[in-house]
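What follows is a group of structures, each given as structure tokens.
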Structure P
Amino acid sequence: MDSLNRNALELADEALDFAEELDIGAVELDNGATVLDFGHEFDGGLEAGLLLVELQTAGLATVQSRMDEVAGAPIPHVELSTDHPALALLCSQKAGWEVSVDDFEGLGSGPARALVAEEDEFARVGYTDAFDFAVLAVESDDYPTEAVAEQVADLAGVETSSVFLPSVPTASVAGSVSVAARAAEMAVFRLAELGYDPLDIVTAVGDAPVAPVAGDEETAIARTNDALAYGGRVHLTVREEFDRFDEIVSTATDEYGTHFADIFESVDWDFYDVDESVFAPAQATINVVGGDTHVVGERDEDLLAESFGL
């Protein structure tokens, strides 16, 4: 497999080439790092969000939008499919890098994580990357600083001028799109956490509604997580049976039926105090090759309608 960061670098170049058409921006920081603005000073849009997801998955997933419904209302949905779920979702898309530098706080996803490769996922998959450039998508209400780029460069082992930081606030069109694309990643991560070998997951497909853009970051974070936990659907093709497939969906948690705004409020919005199991799609179908097909979970469109203000 080619370098994940090499793949993502080509997509970053595409974003630079079509920045005007996508209504995104690009800024070179004083230390040479490049920030791609997917929703801070620029509006972006659905296409910008889809390209951001491609960057986050290092080009190993097909991402598209389509129209569907939530409680009878037409709402765009994002569908992601990949034949490389371990690499695309666990080793790249997962928001596993907590970016905390001075007063900056954000969540990092994308293939730069594979240059560090200290998270458990990389040992499970048996993959580390080696490349001269690092691409880390940063989800934050704040614009990445030079100090952020320097930390990424130091941990990834690259020059600061070789760091690309696609950046997006959750309260933006691209932010809503990129979170909606995480349904499959959540299911694959839950399976791996439960002890299933991620290399036995052959294909992964997921979709979720694109949450209406909120007016503030906290509401956006809550609303986009509701979109996944109560509207996200996943189909997995796997090689081996497992007696815990029913635990990969949100219906398996004690918090099921609770708005994420209330879940986050209960821990004073400290996301790391929330049990990871609540971050799960609503429904999943798991097809075991040569075996049974399991269907678990269910959507809650009434809760989604409340969350979305429909």
Structure Q
Amino acid sequence: MSRAMIEAIEISRSFGQAHALTDISFEVGKGEVLCLLGHNGAGKSTLVSILTTVLPPTSGTARVAGFDVTREGHDVRARIGLTGQFASVDSSLSGMDNLVLVARLLGASRRQARSRAGQLLEMFALTGAAGRPARTYSGGMRRRLDLASSFVGRPSVLFLDEPTTGLDPVSRNSLWELVGQSVAQGMTVLLTTQYLEEADQLADRIVVLAQGRTVAEGTTEQLKNRVGVSTVHATLADPAAVHSAMTALSAAGLEPQPSEKPGSVSAPVETSVGLAAVVRALDDAGVAITGISLAEPTLNDVYLALAEHSGVPVLS
């Protein structure tokens, strides 16, 4: 078997004349988190469906945990967990019974199933509602129960398709912590999201999809370096000195602009040395400051840069 836990090799998928995916290739190693980032319709969920044996590829090859997703689907399904975009719990069963059912289907004894269900109900803050029918749960609670079900079998590969949609910030942070703990124990995770913060928080590597094609790939740092600049933000002691500050920074060879915050200016810089250049230019011009900071590029900056230069649709 291959050492990679997920392999996609020139995967394409068409629906009639519509091309949902075109020649997608990547690998994900053991204990690694790969994030698929992209707009609605970019092909993220279609790719997840192929890797989890729900859909066959039109062409190309995919392997999960070393098994071919088309020819060895049973072996793949025995080793993965999946949470889709929408909660798929049985509304007539209680939270406990939903998880026990999944565990029993995976081969656990009745005692083992109830023990594992209890652990997960506690992890996902559902213990108090364990005996209630899932139809009485709020949307966020149903989502947490659905997420819990994907952890029942302690999968070696976990697929999370926009898992935090509909979750409150506390529940979202709890899921991030649980994913981090699972990865530390060797689980491999493929995550799709439209939340740039989520990708930045969790991903070891990111693949950016647009219109079914890969338009960028790398670690968060590598993608941020594609933007190439950081930004210095200076807060002026005298809010009326913005024009003087911008004149001084322009004379120093920088490209300043007024900041969104009144009484402050910003300037892009190539390295942290630029911070000192801003301070010197303002000091030489007699423009006093009360605060200064250096902000590195964010994934949002990366995505907007891709949108501008590569025709990537803005996330929506």
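Laboratory data are not the source of any read-out in this text; all were calculated from the coordinates shown. Keep in mind that what you see is a predicted model, and the values were worked out from it rather than measured. Cβ atoms are built from the backbone, for glycine too; each structure is taken alone.
If helix-only ellipticity at 222 nm (-39500 (n - 2.57) for each DSSP H run of 4 or more, over all residues; to 500) computes to -11000, which of P, Q did it come from?
The read-out comes from structure Q.
For FRET efficiency 1/(1 + (r/R0)^6) of positions 22 and 278 (r between Cβ atoms, R0 = 35 Å, to 0.05), which of the structures P, Q scores highest?
Comparing P, Q, the top value of FRET efficiency 1/(1 + (r/R0)^6) of positions 22 and 278 (r between Cβ atoms, R0 = 35 Å, to 0.05) belongs to P.
Consider the structures P, Q: one of them gives 24.1, 77 for Rg and Dmax of the Cα atoms in Å as calculated from the coordinates. Say which.
Q
Tell me which structure, out of P, Q, gives 19.8 once mean count of other Cβ atoms within 10 Å over residues 78-85 is calculated.
Structure of origin is Q.
One of P, Q was used to compute distance in nm of label points 7 Å out along Cα→Cβ at positions 94 and 222, and the answer was 2.8. Which one was it? Don't jump to the answer; show the numbers that get you there.
Numbers: P: 2.8; Q: 4.9.
Here the read-out was taken from P.
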